[in-house]
Structure I
Amino acid sequence: MNLILFDAEETDKPIPLQDERAQHILNLLKLKPGDRLRVGLLNGPKGCAFFRRAGSDGLILDFTWEEQVEPPPDPLTLIIGLSRPHTNQKILQQAAAIGVRRMLFVRTELGEGSYAASKLWVSGEYKRHLILGAQQARSTHIPVVEFGTPLWIAMHLVEDISQKIVLHHDEGAPRLTRINILKDESIVLAIGAERGWTENEMAMFRRNGFSPAMIGDRVLRTETAVVAALTLVKAAIGAW
């Protein structure tokens, strides 16, 4: 953790000793009462916490927040075909670390429908992976996430965005690096699950203004394609 994040309602309560943040403070950072640490308010400002004491009820921290709030992530929306829960965990963490504003995990024709009902989603565990990614990046912002959305509904959710790219491993598609991406406009990037998009889905993307592109000749895992594509887009808009 390069930054420890807290919800607003947690800041006036002890941090339970079994909480992974308390374990990080005590066992990894090896902080003691009287020490200070860098913290952040989820989707809010960064700040400093004074470690007042540790007891059976948990760690008592006193928080001081900076007046300036960091800007939100670049206006980038990901549409991602629902994959295995373990794959989705990696995508959530990596995308939150790299910095996107919204993530839509959609049902696809070739995907397994039960993935949307996995514990990752229904228990809210996915939020933990977003927070882990943001903490790694030393950011307080996490993306808005929707899951189990049919692809056709996702099309309507992004219809007002003009820059839309769908990754598809097709010899006729241009390289992502050769697409002119405007830096001051919102962007939608669609990446399929393990088995990719069907021809019906690609036709739907084209009807809704998406431009096909490919990263390169190699076929990548979904989580690898997400990192590679976001890296190229971030470089194109001057964010990196």
Structure II
Amino acid sequence: MNKLEQRIKYQFKNREVLKQALTHSSYGYEKGKPHNERLEFLGDAILGFVISEWLFSHHPDADEGVLSKQKSALVSEETLAKKALELGLGSLLNLGKGELRSGGKSKPSILSDAVEALIAAVERDGGFTHAQQLIWRLFEPELEQELLVLKNDQDFKSLLQEKTQEMGLGFPEYKIKNITGPEHKRVFQFELMVGEVKGPIGKGTSKKRAQQESARKALADERFWEKIESRNKKERS
């Protein structure tokens, strides 16, 4: 357990709550000991809130459907099981005889539940802030990837704007063309305009992503820039 505490960078004041987090219900029922199902319930809620709050703050233009998809991907059983393996939780779990025989220490469902229980154990022992910090550390690679996507999205629009400004074309405009799909799974379509020249249509699950896609397409569309150059020549002649 000392190594686990070193890995999560948190030292428990009450080791019993950590032991409970690592005790599967199959072992608890066999031995008559507290198990981790209640902690798993609490940890699931804490993890969901922390990730939801992060996504809400960093994706101000995303609708509920998009945020839900991103959250589901980040806190999926597959992702949590991977985190459990990184922490070495499998070898620390207390499992009943049946689960041991069936390879329970490597089952994704058991491993992912153990991560949620561990998060709750930290919260019970040290408070919400420590649990939040643990989640941020555990999910740092995934959250950094989200930030990279956001940065790239912003760069497409800023790069396009820089280019049109340098060419004396003013600011690009993004006009909404269509909205499809049910309310919780909207797909937006935006058409890019530079002056009077129509550009590519971008699609996305939020207005922002659709505009970014339109800007990305425009930057790579040679025919679009040829149309702009042709129009500029006509206006100069």
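Taking Cα extents along the principal axes in Å from the coordinates of each of I, II, which one would give 62, 38, 31? Comparing all candidates, it corresponds to I.
When helix-only ellipticity at 222 nm (-39500 (n - 2.57) for each DSSP H run of 4 or more, over all residues; to 500) is computed for each of I, II, the one that comes out at -21000 is II. Suppose you compute percent of Cα pairs over 12 Å apart, for residues 119-174 alone for every structure in I, II: which one lands on 77? Label of the source structure: I.
Kindly point out which one of I, II the value 44, 18, 12 was derived from, the read-out being semi-axes √(5λ) of the Cα gyration tensor in Å, for residues 103-214 alone. Only structure II yields this read-out. When distance in nm of label points 7 Å out along Cα→Cβ at positions 7 and 87 is computed across structures I, II, the figure 3.0 traces back to I.
Of structures I, II, the largest value of FRET efficiency 1/(1 + (r/R0)^6) of positions 135 and 223 (r between Cβ atoms, R0 = 30 Å, to 0.05) belongs to I.
A short reminder: the numbers here are calculations on the coordinates, not readings from a lab. Only a predicted model underlies this, so the values are computations on that prediction, with no experimental measurement involved. Cβ atoms are built from the backbone, for glycine too; each structure is taken alone.
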